[in-house]
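Nothing in this text is a laboratory measurement; each read-out follows from the coordinates by a stated rule. As the structure is a prediction and not an experimental result, all values here were calculated from the model. Cβ atoms are built from the backbone, for glycine too; each structure is taken alone.
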Structure I
Amino acid sequence: MRADVLAAPVAGLDEALAAVDALDAALTGGLLRPGPAQTAGLAALAQAVAGSPLAARTAEAADKAAAGTAGEDHFTVLAAARVALLGSVHDALADGVAEATGRSPGTAPEPAPRREPTAANLLAAARAWLADLARCGWRGIDHDTIAASAQVVSAMLPDPALRRLATLLDGFAAELAASCPGADLERVPERRWGDLWSRALLLALPGAADPQPGGTLTGRLLPLGVDLHEHATAVQAQVHAVFEPDDGGPPRLVRAGAATPKPDTVIGAGLWQLLRPRLSLLAAVGEGRAMELTGMPVTADGDLLWDKEKARPDETADAFTTARVALATATDPVTAPLDRHPARLAVPVLLEGYRAAQDEDGSVTFTFPGGDGTALSVDADRIPAASPLTAKDVAKSAACIGLLRWDAGAFHVQPLAVEKTVKKQPVAVHAGGWAGGTADKAGAKAEKAATDAVTVLRERAGRLLRT
């Protein structure tokens, strides 16, 4: 991989992000009675998209918002302009990643035919609430404003077609409620709340969340590594893999994921116990095996809709062998339009030939040979606690399979697996090494503790149900 390409500046990136920040600052104070600074921020957003098809409508929406007379449609246009700018940043960064890796992007499918609108009244209610948020601003939120979303979310959740939006609104409302009153906040997470607000507003448009055509896959799945996300009440595992089709077509990168609620007493290696029943692929990852797929459903953007009946374990498959042989020729998945955001970049890469160094503060950096000595920082904070992989392993490594991410103006690598030398022999250590179970002492001890905690919780739940 050409790491020097990742260090090159991207033309227009700073200006696009500055326009996004300008709108986010305007939303902080609210658009019911905008001041001069907010008016300037709205004008900056309109100027940033002046050369796009959104130009005229964004200019009109910015004028209405600056006058304090913006309606729901105007807020939707502002959200669309914001999403388009971040999408352009995503695309520019993705082009740089494609140049660095030498891989070609996948082909976007034809859009699905428009369906009849689902629950138009609920979508309209969601947009109305989001418009109210824009008027009051993050500094103006209170519990009464946030509580208005509860009825909408409750009505949406039973409908599978609306559950994606309902989950987003529910989490957004909970985060805002935990920050009320907004006037007392020391710091407003402007970019995050702007992301959630604009994404929710566009998903609340009829047809925006309609599934795109995907298809099915038959062939061999070769896992590369597992990305684990843990929160206080939920955990998610996402397996990144190379798929080799039976028909001899080019390999492609795909993902398979599972998520589940969790009690806060289950932590560390115990998380895998909650995830294994939901994703049989984790057992294959832990054992270092490939899987044979037959008619496995897949979305347009490369996410497998996992069905254990359509997968069976195959022969042993080493992740580093897969990365060295198949990763360079695999096509990258297509990113769904509303998912085009720089924070969503998570590109599997194989890194070799670097010199790893760990600073006194524990941070790890990979420096690549060459005249400029290009360096790539390692996001060791993303290494899960439920893993045998540590920052020290990364600092001693000679090869790394990781996810290339972008944050705070620079690319970083999140390690999924590293290869280091022990007694003159290469040894691989995986972030998902405990996914299918472990005989490792530390992992086995954590598994037992988690088993005991889950057993106690089940007993207590049983007693509550009996009473």
Structure II
Amino acid sequence: MPLAVLLSGIFITTLDFFIVNVAIPATQADLGASAAAIQWVVAGYGLALAASLILGGRLGDMFGRRRMFGTGMALFTVASAACGLAQNSEQLIVARVVQGAAAALLMPQVLGLVNVVYDGARKAKAFTAYGMTIGFAAVFGQLIGGGLIAIDLFGLDWRSIFWINVPVGIAAIFLAPRCIPESRGTGGTRLDLVGADLVVLGLVAIVLPLVQGREQGWPLWTWLSLAAAPVLLGIFVVYQRRLATRGGSPLMDVAMFRERSFSAGLAVTLSYQMAMASFFLVLALYLQMGQGMTALRSGLLFTMLGVGYFVGAAQAGKVAAKLGRQVLALGGGLTAIGYAIIGDTVHMIGVSGSVGWLVPGFLIAGYGMGFALVPMSPIVLAGVSPRYAASAAGVLNTAQQVGGALGVAVVGIVFYDRLGGGLAANDYAHAFTWAMIPMIAFPLLTAALVQLLPRAGAKAGARAGAGARAESTADRNTADRDTADQRTAS
């Protein structure tokens, strides 16, 4: 029972990042949302999640993981209902941002609580179930969303993808205090609110102009915002260093960025994630607006990616043990090849050909995703010093969410620029083909950046195995195991 409750939280928070894509066309039509608003519906969730993950972990350390899990679940449930009740795009965006912040409060607590509740073989099985839950929610989110929209329960249409969270959340809130023990970390007792604010401002300064700039003709404020972003993030780094020197409790130990394994690994993670969320978004738009498919039919087609992903994920551990860091380059290369085949196929079939021709590209891209995503965290974290293990894991997972939000913003610029004011089916096919260019470039960049990772650390991480990545990360911080477990974000 405790595992089911914990996994319900990680399932709905992961699901909500992906499920929204298949509902975007219906949402846009119902609310009359602009292109920028639609991008914010997707990116706003990921941005709020990224900016709050490390802070959410610290709150669990201080006030109790079960308490923060329940608080995050309650806030997420209320925000989901607000999404379902939204009467315009502005209300939906605000509710999505609150959803992301609530997910950041909930998600970091799950692995720490698993370490408290389970041990030995049961813990290993729990970690495996954790990984499978995330994979299932991400890969089949499109199908689940399409099915909910097709059923159209109570005439809710696209709103059902948010209302489905409400009964799950209520059940978890009721059961958590009855079956999950409380636990706390042993870290600092003060919150670094200044650091948290600097992170939020820095990330918003990057994403906001990228999403709004094209639609507004790139006014002066967009360039000033982009120029301010590195300044704000630089101030954050300086402040974190000074806070640590004074014996305070910074959000992260910036000294870990001096280690090449981590700084290069962060770049690898960021570049690959930029090709993920953006792909799901523009593909859903092409299939439904360009091909005229229903949400359910497009969701079914997305499952071909899932088939490729699970086959690749099943083989990733063995391949990683042989190739070390190069398994990530292989994954990036295969993803790029799959994307190239999909883009070329769309160019050939346009809106009149059979979408069945897309299946080979889907299988190859999904296969590459399995090789890239499953061993990425253990390989990147293997070379990090044990004293940075907890903080590094939190920052790495923050980078995953930042990459998703940035990808949606950057690819959205290309897609909507080529779409222009056209709403014809051929316009969507044309825009999708052009949008594939940066999406092919991102995983190729990942393959190149992999070469910067140290060989020894990457080999050790590969041998650690995908199934044990969360447990091994936590166990390496023996001096502060409880805190390390907690801060390992999903």
Query raised in the report: Thinking only about FRET efficiency 1/(1 + (r/R0)^6) of positions 248 and 416 (r between Cβ atoms, R0 = 41 Å, to 0.05), which of I, II has the largest value?
Result: I
Query raised in the report: I, II: which one has mean projected area of the Cα convex hull in nm², as calculated, at 25.7?
Result: I
Report summary line: Value 0.95 of FRET efficiency 1/(1 + (r/R0)^6) of positions 24 and 304 (r between Cβ atoms, R0 = 35 Å, to 0.05) was derived from the coordinates of, among I, II, structure II
Query raised in the report: Computing mean count of other Cβ atoms within 10 Å over residues 144-151 gives 15.6 for which of I, II?
Result: I
Query raised in the report: If we compute mean count of other Cβ atoms within 10 Å over residues 240-247 for structures I, II, which one ends up with the highest value?
Result: I
Query raised in the report: Out of I, II, which structure matches -27000 when helix-only ellipticity at 222 nm (-39500 (n - 2.57) for each DSSP H run of 4 or more, over all residues; to 500) is calculated?
Result: II
Query raised in the report: For structures I, II, which has the highest computed value of relative contact order in percent (Cα under 8 Å, 6 or more apart)?
Result: II
